[in-house]
Every structure is written in C-alpha cells, then in structure tokens.
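See the structures that follow.
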Structure 1
Amino acid sequence: MTAVARVRSVPSLLTTSLLTSEGRSAAAGWALRRPVVFLLLWYAATRVVVLVSMAVAATWFQTPAGVGHLEPTVGDILSGWDSVWYRRVAEDGYPVPLPADPDTGLLTYSAWAFYPAFPMLVRVLMLTGLSFEVAAVLLNLVLGGLCTILVWKCLNFAMHAAPQPARERLALVAGILWCLYPATSILVMPYTEALAGVLIAASLLLLMRRQYALVALLAIALGFTRAAAPAIACAAIAHLVLRWREDRAAGTTPLRSQRWSAALMLVATGASSVAWPVVVGIASGLPTAFFDVQAAWGQKPESGPFVLWLSWAWEAHGVVGVTVLVGLVATYIALILGRHGRWLAIELRVWALAYPLYLLAVVRPITSMWRFLLLDFPIAALVASVAMRTSTGERVVPHWRRRVAVVALALLGGMFWFTCTLLTYTPWAAAPP
C-alpha cells in the first residue's frame, strides 16, 4: 500500500490532504482532531522558550547595575519594570492620600495608575503562603494557556465570516503564531496581559455566541483590568446592528427576548470604560486623579487623538516618517477589510480595527505598544492567512509549511530581541516594555 493510500484509508485524516508526507499528515491530523491538547502543549513549549530567552537576557544583556547584584537571574527579569508596581498593590494596596510632588503640588507617580484586578487575584493566591512573584507567575501561566485556547476558538468561529474551507487549519496556525508573538514573554511576567487577554477573548467569543449578559459581566471585570472596553463596545455595536438586520430579513422580531440583556451589555461596556477612573476619583476626592497620575507617567490626552504619534514620526523622520506611519496603518486596515481578514468574524474584525486605533489615539509613542498589541490577536490570523493562502485568498498553498516556518523563525528572533532589549533594565538608558 502506498503512502497516499495509507493516509486515505484513515477518514479522520482527510482534512490534511494538502500535506505531502504520511508522517506530517498524521501529525497535522492529530493536531486538528485534538486542537486544545495540541495548543496547550505548544503553549507549554513556547513558555520554555520564553524562559530560555530570559536566561539569555539575564546572562548576557542585563547589567548588574540594573538589578543591584553581580549575578542577574531569570527572577530579576520576571520581577522587573511594572511588576514592581503590581507587587506594591498586592502587598500594600493603594496609597491614600495620593502622592504629590512637594514642589509643584501635582500628583506624581503612584500605584493608582495600575488597574487592580490582577494584583488582587495574586493577593488571594498569596494567602496560601506563596510569594508575590511565584503566585503571579503561576497565575499568568494558567491564564496564558486559557487565553491561547480562547484565541483559537474566536478565530475558528464561522458565523458572520466569509466561507473558508481551511478555517480549522488557519485558526490553529494563527494560535501557534500568536504564542510566538515577540512580546509574549509578558504573558509570564507579573503583568495584566494574560488576564486581559482571557477577558477580551472570552467577551468576543460570548458576544459571537449571543450570550450578552455574560459579556456584560466580563466587561465590568475588564474595566478593572485594562483600558480596552471602548473597543469591545465597538464590536458589540457592530454585532447588534448586524443581528438586527438579519432578524428583520428573516421576518422575526429583532433580538427577540434578548433586548434587555443586549442593553445591559452596552451599558456595562460603557460603564467599564470609566469604572476605574471613577473609583480613583472617589477614593482620592479628586475627580481627575486617575488622569493626573497618568499625566505624571507621560500620558497627554489633551494633545488630541493621534497627534502625538504624528508629531513623533515628523520629528524623527519628517515627511518620510509620517508617510511610513500612515502607510503602515493603511496597510493594516486594508488587510483587515480585505481578503486576508474576511475569513474572520465581523466582531473580531471590528475589534482588530477599534483596539489599535484606540491605542494610537490615546497612548503616546512608547515601546510598551509592543505588548499592548499582543491583545490584538487577529494580527496572528492575518499573518497566518498571508503565509498560507494564495494571493486571492481562495485556497491554502501546497508549500504553506515552509512559509509558516519562515514566519515562525522571524517571530522567534523577535521574541529574543524583545526579551533581551526591552525586558532588561539599564538605569542610564532603558526603554520600558
């Protein structure tokens, strides 16, 4: 019996007919049959790679001056940067009154700039006797694995998306590539990205499944985790508009018995957008306290949306810089709206447009954008589509494995670059992750 005959004799492997060898067909078929198990194993393997990259960073790139002793370790990398502030919140809570500059009287750096959901969860785990670092890393390892599965399930959702025969394979490869995103090291560190990723991906998945009350619940939790609710609100509005049209076209009452839960979802996403700033204002007695603390960290929303990025590009490279910035944004939008994005559900495409544009509108030009964009997981789907499909997007090319391997190697190099360059700390010259 030939290799082709042996493969075709197993019905469950028919979905892997594009593979050209029996061994690779069997491996790919197993992954497609057990995607959750495969992705968890892949996630675990990539976490090992992350720790290796941190060991390299600690050994060859971290200066002792940045950690206070002569032998930097992986623990120094894990506990650096914003981890210090989350530890303060978990161990000591938020300072009252808010710290102010003694000379100017203006609010200065404080833990109030950091959202409470993640450090409070870590604080609960610390009741078992674990240190902050151990509890936070263990929590994020679990949350990162859950987020990987939710990302895959979102990308694999077919409703409100263009037909795609290879959807399962594209979604699986996108999940693989998302685990290799250059800033994925952050998913291990005591940062909020893993928790925010779970809440965002779960919210979008529940939205697509029309479970609006649960979306409302997660939106409130997200409001105390990360400033991402406005983009979720955009996805919710797009979903409801599309469903309203579909229900009317089908001759049924729009939203039928779910109007109240849909309204609750919209109210919750709106409230989530301002929940933490309101809490900070009430706790401090200063209505604008949250924004004043953010200003101390360099945020300047009064400059206007997108202005800081355009100014940065102009000051750095003039017309060329502005042209490149606008060109990158336009290319990304074209990919989302074009053939490489159409296989994604409309809710994901709206999120993929609203979230990065929201970041460009309100966040100043900082290297932290690398990790912020980790939550824009449809990027992985675009990369998978460009690597795997033909220029028309109609089918998967026979040599897609080689193209994906090249992308994966590039992302792996980016991971080591991010870890060794941005996660290390040099007191006299460092850019925050």
Structure 2
Amino acid sequence: MKSPSEEDWRRLDLAVTGRVLRPGDNGFGTVSTPFNRRFADVVPGGVVSVADVVDVQRAITWAREVGVRVSVRGGGHSYAGFSVCPGLVLDLSGLKTVSANASSGLVTAAGGASMSTVYSAIEPCEMAFALGNGASVGIGGLTLGGGYGATSRVHGITADALVATTLVTADGEVLRCDASENADLFWACRGGGGGNFGVNVSFTFQAQAVSDCATYVLLWRIEDAEKVFSVVQQTVGAAPDAFAARVGVSTTGSDAVVSCIGQYMGPASELREILDPVLSVAQPFRAMIEDRTYWQAKDDLLHDTSAGAFAARTSVLTRALPDEAVESMLAQVRRWPGSGNSDGGGAALFSWGGAVNRVGLGDTAFPHRDARFLLAMDTSWAEDDSPAVVDANLGWLGELADSMAPYGDGRSYVNFTDPDLASWRSAYYGENYARLAEIKRWVDPDGFFAFDQGIGS
C-alpha cells in the first residue's frame, strides 16, 4: 500500500470542509482508536472527519489518486477492528442528523448517527423499529449487517425496517437505493455487511407505533445453570413473539453468574405468567419484573462493553441446545483461564425467531431466516496482559466454539465479526454470498473498498 506524502495530506485537507487529523494531532485518538483494543496497534495514516457528502466524495477521489486504502468508521464498533486501517479512515461521526415524521412513520438517519441519537429523535413521536442496545453503536453498521434488538421477534431485524439508503460508490457517485431504484444494491445493504459496497451516508426506515411493555432481570448462581438454560429455551419456544430473552452465563474467574434478561410487549402480569416455569425451576437471587414505558425498557436493556480487548464467536441455531450441549458449554466456562479484564468470559443465547423467520431467505441479504437462537461466546483481556494470557483466552474461546459446533450448522452473525473465522463467506452469508459477490463486482469492480473478510476478498 502506498504511503501518501505530506503534500498529499495537505491537499486532502484543502479539498474537504471537515477536518483531517494525523497522528499526534489533538483529537486524533478519539476518531482512530479501535473499539476492540485487540487491534490497538493499527494506527491510520490519517482520518478525515467528513462534514457532508461532498467530503466523502472528495476523500474517495483523493484516496484513489494517491493509492491509499480506505476504511469507513460509523460508530467504530467493529469487533474485528475493520473501522480502522493503516491508510485513510473516513470518520462519519459528523453525519449524525436524524429526522422522524410521526405522520408517515419514516425515520431518516445520516450515516454516522448513533443509537442514542436515533432514539432521541423517535421518542417524541412514540414510534420505533428494532434497534440495538448500545448507545454509541452506529446505525450504519447495525443495519448493514442485519441488526437485532429485543423487539425483533415482533418487528424483524433492523434491515427489515429499511426502505431506502443513499451511498457513495467507489467512483464517487451518489446512489439512492430502494425497492425500485438500484434494487440489487438495496438488497445487498440489508444484511450484506458494512463497508463492502460504498459509504452509506443516509438510511430511511419505516417505524411502528410503540406501546407500554415490561422488562425483567433474573440472576442465579452457576449451580442452577443447567436447569435455567433448559427451561428458558422451552419458554421461548412456547411464548408469543412479544417475548424476548437473553440467557447467559458469565465468569470473572472468582465468580460466575447466570442471567436471563429481556422484554415483553405486554403487561408485567402476563410476563410473570410466561416466566413462571423459569422462576419455578430455580429461585433467582435477584428478580425484577416491571411494567415500563417503551423508552424506560430501552434504558433497562442498555449495554456497553467495557474497555479492553476481546474476541467473540457466534453460532446460529435452528433448534434449542440439548442438555448435553449446555453441560459441555458450562464445563468450558468453568475452565475460563482468567485475565485482567473485568468483562471476563462466557456464553449467551439470544432468542431469535418470530418476525425474523417470516421473511424469505432471498428477500434480503441477511441469510439466517430460519434461526431460533443466536449463541454468542466471548472472552476478554486487558491490554497489559501477557501474550500467554491472550493466547490462553483465544485458545479457550476456540475450544468452547468447537464444543458447540455440532449443535449448529456452521453459520455466524456478521455483526459479531470474528477475524479468526476461516469459513466466513458461508458462515456469514450462506447461499446469498454469490449474489453479493456479483453486486460487488458491479458497484466496485476494482475492489476499492477492501478489507479482511470483505465481500469479494
């Protein structure tokens, strides 16, 4: 990869309205540091914090002229560090305007808008669509990879709510994409993964009216884990789509906790009835089941990953884990090797199904339309942990994933990107990969937007 000269960087600075930051400049770290500190050694040559779409076009033109690699940074939450590269980072955080129309239900978000900004815009209109639980997560990456939230069993994935998107292509062209205009590219942007086809500078969604609901938090000691996991999975299978659950086990080495957290699009009285089998199988040491407004529920489910380095593996499941799988998973969790990161390690099942399953496999690029659960497994370590600790954690995660592999069919969720996943094409995209690669060849024939695990690579 070519290294631009100082004169090249000055020329870019003069070409854009936004700010070009170089290593050592004030504020450079804020827009160049990977969310996952596992990739902290990746330092961009420069970052352009764009002020508008024209800046995006000019930055792309500059990068093509000087022959430098580009990465797109929206919320910057790529698990695999793909929001940064040694070349030029296009920082979209300045493109954060969100408008919501209560009459039409349409919500338009600029490409760098975060979850918190989107929620702030839609709350006064009392409408929503499936969104993530991390306040700083970007709407772009969430949507482009599919996007799942606590209401997805009712409203589908985030990409199902998308009705239009505008992107800047590798040749600097601005394309509007919807069901009738650039329809193939619109299809690809609904689950085909971020950063593959261009720079998405705008997203328009169809929102739905919200209603009051209920949330719950249940915690047990690990001794009750086998019973809890079994019954929660049965409960999800029997419950209406309005019920969502995340059941997980986490350990910090000295302590391990089993949790079941979720939301119900109905009153707490009905939620307690649904949860009765779970509450009966083992007494939680903490139990909260409360009526909430939709917006209080959003805050209840808010989750932000702690600082540090981590790795994650996922498995898309079309059926519940049998008891022997749960026992194997828990045995491996008990063997977590430890680290200096307070996040520890663990595994969790997210309830999918419902509206997610009512969209055809080929209707969007998101391929997991038969999924009932997503199994997420993760581990973490501190930046100052020794290489031996890092290796032990990655080895532990690999063993955990291998032990769970027989219960899935080799598929993974692209938004929980795993840089160590060798079979990522089939795992992330399944039968849809061939069409995605064809669209990539059309919209980006030179492979300008290129990264590890990028479409066409």
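Nothing in this text is a laboratory measurement; each read-out follows from the coordinates by a stated rule. No experiment lies behind these values; they were computed from the predicted model shown. Cβ atoms are built from the backbone, for glycine too; each structure is taken alone.
The table below gives the values:
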read-out	value
Computed 15 for relative contact order in percent (Cα under 8 Å, 6 or more apart) - originating structure among 1, 2	2
Read-out distance in nm of label points 7 Å out along Cα→Cβ at positions 149 and 181, computed value 2.6, structure in 1, 2	2
Structure from which -8500 was derived, helix-only ellipticity at 222 nm (-39500 (n - 2.57) for each DSSP H run of 4 or more, over all residues; to 500), options 1, 2	2
Highest-scoring label, criterion being FRET efficiency 1/(1 + (r/R0)^6) of positions 309 and 357 (r between Cβ atoms, R0 = 35 Å, to 0.05), among 1, 2	1
Origin of the value 44, where percent of Cα pairs over 25 Å apart, for residues 221-380 alone was derived from one of 1, 2	1
For distance in nm of label points 7 Å out along Cα→Cβ at positions 237 and 253 computed as 3.8, the structure of 1, 2 it came from	2
At a computed 17.9 (mean count of other Cβ atoms within 10 Å over residues 85-92), which of 1, 2	1
Which of 1, 2 yields 18.1 [mean count of other Cβ atoms within 10 Å over residues 93-100, calculated]	2
